[in-house]
Structure 1
Amino acid sequence: MNLLVVVLWNLVAPPAQPLEQLAWLSGCWEHRTERRVTLEMWSPPDGGLMVGGSRTVADGRAQAFEHLRIFETADGFVYTAIPSGQSETDFTSTSVSEDGFVVENPEHDFPTRITYRRTAEDRFVAIVEGPEDDGSMGGFQNEFRRVQCEGSQ
């Protein structure tokens with residue numbers, strides 16, 4: 001009888017939604033170097049959507065900002081970036097797990113691939129890649145650590 005209940009539950013239980021696997025990303029994250037600080041913030045997943053944003057400050061002046069969102073689709077999710085007022089670009093998920101995700105848009109100039117990989121409970125690496133002028137793949141990575149969101153109690 002117990003086996004039958006388990007089998008039936010597995011047949012009717014909905015699969016985990018892709019964004020639920022990204023719940024760890026909710027909150028505030030900081031990438032800090034000697035001269036530059038990037039703060040990235042994400043809302044918790046709800047209703048098939050996460051909303052995010054980032055701000056980079058260098059030498060006390062805002063240098064860049066980005067509006068971000070991740071929304072579920074039938075095939076996974078789409079990561080949309082709108083950097084410093086430019087046109088928005090969609091990247092489609094190609095891999096997702098409880099420790100990160102990869103999104104790609106081979107038609108975009110740069111980047112064509114973005115990876116978020118959790119390296120510890122309070123840390124993740126963002127890897128931004130795309131084609132260089134010589135045709136090779138290049139890019140950069142930023143290591144983020146969880147920080148208290150400003151204005152939070």
Structure 2
Amino acid sequence: MIKDTISQLKEAVQELVFCDLQSINWTHKPSPEKWSAKEILGHLIDSAQINLQRFVRCTYEENFKLTYQQDEWVKAGRYQFADTRDLIDLWEMLNVQIGWVLSNYPPDRLQAKCDNSKTAVSLHTVEWLAEDYVAHMKHHLKQIYGSNN
């Protein structure tokens with residue numbers, strides 16, 4: 001199961017890295033409260049940073065809480081004004097590291113749990129978190145690929 005997730009992660013990363021980046025309107029915001037493709041990519045960077053921490057920490061601890069405020073992180077990152085190539089490179093490298101960590105994960109720790117909920121306790125296994133992370137990434141990548149207007 002984790003091997004399939006790692007494979008999907010690598011495929012999703014390669015798809016963006018090798019897509020026609022010029023066909024994407026990186027700065028267009030559908031409305032003032034919606035994110036541009038750059039900001040969506042910034043959100044994926046933030047998500048990668050948080051999830052990398054979850055995966056690493058779950059190798060040696062359990063039941064900790066690790067969340068973030070996505071809108072505030074995107075604002076603080078000022079991704080709308082960053083160089084697109086720099087954002088893609090950072091996102092790619094974070095995901096290469098996530099793939100490396102997951103590929104070498106201690107089998108006896110794949111069922112370790114952490115809390116990723118902002119409200120009530122919601123414990124999830126590393127396997128679940130990895131699958132959810134990749135599904136979340138794919139959802140947002142579809143939004144980016146649709147940003148050609």
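Read-outs throughout are calculated quantities, based only on the coordinates presented, and are distinct from any laboratory measurement. All values reported here derive from a predicted model rather than from experimental measurement. Cβ atoms are built from the backbone, for glycine too; each structure is taken alone.
When semi-axes √(5λ) of the Cα gyration tensor in Å is computed for each of 1, 2, the one that comes out at 31, 20, 14 is 1. When relative contact order in percent (Cα under 8 Å, 6 or more apart) is computed across structures 1, 2, the figure 15 traces back to 1. Which structure, out of 1, 2, was helix-only ellipticity at 222 nm (-39500 (n - 2.57) for each DSSP H run of 4 or more, over all residues; to 500) calculated from, if the result is -2000? Computing helix-only ellipticity at 222 nm (-39500 (n - 2.57) for each DSSP H run of 4 or more, over all residues; to 500) on every structure in 1, 2 gives -2000 only for 1.
Each of structures 1, 2 was scored by FRET efficiency 1/(1 + (r/R0)^6) of positions 99 and 115 (r between Cβ atoms, R0 = 25 Å, to 0.05); the highest score is held by 1.
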